[in-house]
Structure P
Amino acid sequence: MISTMYQLGTLDSAKAFLASLLVGIAFGFFLERAGFGSSRRLTGVFYFKDMAVIKVMFTAVITAALGLTCCIVLGWVTIEGIYLMPTVYGAYVVGGLIFGVGFVMGGWCPGTAAAGAASGKMDALIFLLGAVIGSALFNEMFALIKPLYEWGQGGVVFIYDTLGMSKGTFNIILSVAAVLMFWGCEWIERRRTGQSLGENASILKTLSVAVLTLAVVLVAVGAGRPSGEQPMGQAGGVISSESQLLEAIDMAQDHIEPEDLADRMLRRESGLIVVDIRPVIEYMDYHLPNALNIPMKDLHQTLMPYRNVGTIVLYSNGMTHPVQARDSLYRSGYTNAYILTDGLNGFIERCLTPVSLRDEIVPLEIAAKIRAWRSFFLGSEAPPQAEPATPSEPLPSSLLVDVQWLEKQLNRPDIRILDLRSQPEYSTSHIQNSLALNVENLRTNINGVGSMLQPGDMLAGYMSAMGIRPTDTVVILYGDKTQDATLAGIALERLGHASYRILNGGFAAWKSAGKPIVTDLPEIAASNYAVTKSDMFSVDYMTVLEYVRSKKGIILDVRPAEYYEGAKSNEARAGHIPGAINRPYTEDLVNVDDIPQLKPVEELARAYARLIPSENSTVVVYCRTGHQASQTFFVLKRLLGYKNILWFDAGWSQWAARQELPIE
């Protein structure tokens, strides 16, 4: 079995670059030999004088179809090891029209233009430059083009499935069409030019017989499975009916064991899609790295691009819902969907429980694996946090809540309210049972850098003193600075306490709405908040420097523009981190009746779509001391759903002080 570079996840390696370079050179060489370095020959197809374009196109199609089928039949490659392009009907139609108009106008496409430019054709070079400029414009205007880019998305679609026939039958029909097209092109050229086929006739006859024979042989040896019979991922089974589905389940081909999944995620297996179908609150509390959080009702639509491509693993706390979801996907043609045995609870018990806490003796080899799994999935040797208790009323999915919602929750025992205003403001009026907290108490000096967020054990001490439990939902109120609330939120994130909410508008919104206020102090019983280390989002200056050098991520400076530009400075040096782009945190805010609030999510989404190419882009946010950047982190990660947001806590304060670090 040959493992492809796509399958191994090594497409960004030097080896892959060399392979693609050699393939590209060979591709250009054969294009040139076929006459595709001349726009005169290319446009000859429109006048029925030179049919090379049609003949080369069918040669490529039939070679790819029969060649790939041969490789699969011989067991050299698997369909899962190959990247299959999703079908996007609307984008393909519009793109095809643009491509066709360009080809008619100049006689060049990007590939032939490269071959022509290599041969010294000036018009080919102009069209090649146009393709490069067009690609750059596409990238810069992606936010506007994205609706077209996704228009008519149909996932991976096989033509033979659409036509309701087997792959083998389709190969035979395609082969017959290619042979007829070749002979037709030769006949057209002979009629238009008067040239006889001569020796080409015998060669064409031989090739025609060979192509048709190969297509029939492939059907005979089993390459022509009926439509709907797709490989069952790594399990290797074939499913075409309910009885075969039950047989696959009976043979344990419908699930993946936790240890197997842990190993595959650890080696970052290409084509592995892990899907968490739990409610968003539970997902935010803890989930497997890079798992997609998809509600069950949205599984079919969201997973369409992965239908029978790669391996889909569904999990919840247990197995009931994943089993139901997988069966539903199967009936819709998904034969690559699996369930995680014993769910997330089983995964935690079997893969993440420390060796020292296990009843049985663990062999050294397995113990080493457990340590590697814990390091990857938890970032520490700490036990995973317990599942949050089910609240008496479902929590809103958005982490921004309004006054009306909070008023209904005041008597809930699992709701804790943190008031971040000054002590005098709190003492004179506050919400019933709310707790006063000075946000600066969450920060300290670490390794000489001031105003750093405290380590998890210190933060857990604050939670214990305030009687907050890991299963509580914390509602945060701010005074005149929304970043106070988000800094408290990021402290909870460091503890793995994702069940928190921010009252949009803070205490001012509550007071403005005329809601009840009190002056008495609450009676609090201390809790024992367990220390966990769930912080996988904070980065240090060395990590940021790597992103500067590699230019693989986006660095977002959220300070006011004059500090970013260096016109003002209150640190050792003025300027910004090289390559950083500036979007001041204040641009995410709006005053409503003199109450500072975050702008509507839709408006924020449009603004950041112009800066960040996709929801999977890596973004490092920083300000001077991490305070303002915590607001941007909250907006991107928790409101807009960007997956890979990193927070540079020490920020410009540390970067400017270290003279060896570059600045702009």
Structure Q
Amino acid sequence: MKNPTRSFFDIYSHNFLRVAIAAPHVHLAAPLKNATEIARLHALATKDGAALVLFPELSLSGYSLDDLHQQDALLGSVLEALSLLLDETSSNPCILIVGAPLRLQGRLFNCAVLISSGRILGIVPKSYVPNYREFYEKRQFAAARDALSDTVTCLGHEIPFGAGIIFRDRLNQDFCVHAEICEDVWTPIPPSSYAALAGATILVNLSASNITIGKSAYRRQLALAQSAKTISAYLYSGAGSGESTSDLAWDGHTIVCENGEILAESKRFSDKSQLVFADIDLDRLTQERARMTSLVDCATDHGQRLREIRIIPFSFSPSDHIFHLKRNIERFPFVPTDKTRRDDRCYEAYNIQVSGLVQRLRAAGVIKVVIGVSGGLDSSHALIVAARAMDRLGLPRQNVLAYTMPGYATSAATHTNALDLMKALRVSLGEIDVRPSCKQMFKDIAHPFASGKKLYDVTFENVQAGERTNHLFRLANHHSALVVGTGDLSELALGWCTYGVGDHMSHYNVNASVPKTLIRYLIEWVADHKEVKAETARVLRKILSSRISPELIPGEAADGPSQDTEEAIGPYDLHDFSLYYITRRGYIPSKVIFLATHAWANDLPFHSNDTPYGITDILKWQRVFLERFFLKSQFKRSAIPNGPKVGSGGSLSPRGDWRAPSDNMADPWLKGLDSAADWIRDSL
């Protein structure tokens, strides 16, 4: 929602939270020197807009001191250093989380100290103290379970103490922090698991963790898994240069994870202090948690334990506007930028489609399919899937009965592409000119086109779509076959399909949950990875260069489509972006627009992209998407054929990820869009 005190382009206006992890060069047994470096790094992070800065385990003293931790001189110096940090941060609300050995209640604890605005918010002792292999911490430290009370006196103040504490921002309830220490996350049930069930969204781990061969990969697995299982941001800090290398080595490994994804990671084995930043999307975490009913059930199962967790309030508000988002916003959220990941996704998507069709044919006892091939992206990919399904079933590709069905606006280019692709794939090729049956329909319904008038209205378009589908279904009856659908997820979202016919209806739609932006890459992947022969790949690359068009209205073009879909309804680049963030994430229009500006906008003073879209384009096509998606097309999605869910971006099947009334209104989204437009105007 609009925050009138902050710019629209400020990351904190859209529930992002900047965090930083420091891997300082440590001075062993020199707490005051360490405090000075910690204060310097904290100030740098604050200057860059951070709301929280995390430091490693025992970072005030150094981790590798062994029995020196029990020396009064060292422990006294740690308290002096802690007092120095309170003075240095007295005017700074950014949370500082630092590791310190503290003698409390007559015991020595390995602690995380949380500081804000010169005040200690709480002290969290380590829950699980290791005593195996190279670790002998029980020789020096007690565990959290050994505490005698839930408060301690430190530097003259009564301070909340214990592992069961979470820290929540008064102004933003989604900013909720829990701290655990190193070994805690290596256990079967980390303390942070309970904290997440109790509402903590930012889980931090102060670690030392020496480095051995292969250990860094396991750390990543731990952090990724914990962030995914708890639907949280998990921040892991590791000790680095300056620690003793008498028997161990250190790499300063820091990781920021969000719901199973790595957002940022340090350069390991650095000789200098490092700061690693990331911007956490709190909306993503709270939205996903609200959907994940099993998370709520798990919390209920552990209700007694969760009721014992204390909540400590604090207040944070960034003083300056923060315009540069420190996270990558993919322009194509359905398509990874990284080629290896993209290839993996295409491999899985393609094989999900093929496997889905194979199972449907087996279950139906059908050995033939009928498909209409226009020479466009969607039908071309569906044809490839159908041909591969026959291979998997051990049936001849001639069992794919493929038809090109030219109409009043079919171009020579797409017609040729369709024929060439069918020939290259060695499927059964057929051609049916639908104009005679369309002409009869125009005559039957007394449409002016039947009497020679060039009225190219919606009826004119849909008669052609209907006749094509009618032929396909009757051909399926005639050949005891199944009609394979070709329409994609993006067209379903926009309602860009003729109800009951055209791309809307089939017996089984292999493309139903594949967005248009992914279809392109799937075809490229098929062509590049020798899933088809060279001749087929050549035709596919030619098809990829064609404009997207329904080819229903005649025009002046002699050899290419006369209609351009994206000129009519907008670019699929932007529509797929909106589709992902509105349906998969549930974001409000202002946040979708904010993200789109980072990914696409080419005309903002603080960041600009090399794309054809400016902020005006983003606003314009967002409105088209919202109106078409929420007002005009749900009735089509409520009556779609079966098809496999392909990606984590979801599907729009009423039997799957998206269930909504066909007669809903769009007021909240359109009002939100209008408000965002005003906010943008006021912010520029």
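Each reported figure results from applying straightforward, stated rules to the coordinates on display, with no laboratory input. Predicted model only: the values in this text are computed from it and were never measured. Cβ atoms are built from the backbone, for glycine too; each structure is taken alone.
One of P, Q was used to calculate mean count of other Cβ atoms within 10 Å over residues 470-477, giving 17.0; which? Let's see the in-between values first.
Working: P: 22.1; Q: 17.0.
Computed on structure Q.
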Q. Here Kirkwood radius over Cα pairs in Å was calculated and came to 28.2; which of the structures P, Q was it taken from?
A. Q
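For Rg and Dmax of the Cα atoms in Å, for residues 46-101 alone, the calculated result is 12.9, 39, so let me know which of P, Q that is. Before the final figure, lay out each step's value.
Details: P: 15.8, 44; Q: 12.9, 39.
Answer for the origin of the read-out: Q.
With mean count of other Cβ atoms within 10 Å over residues 110-117 coming out at 22.2, pick the structure among P, Q it was computed from. Intermediate results must be reported in sequence, preceding the final value.
Values: P: 22.2; Q: 24.9.
Checking each candidate, the match is P.
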Q. Quick one: volume of the Cα convex hull per residue in Å³, for residues 334-477 alone came out at 211 when computed from one of P, Q, so which one is it?
A. P
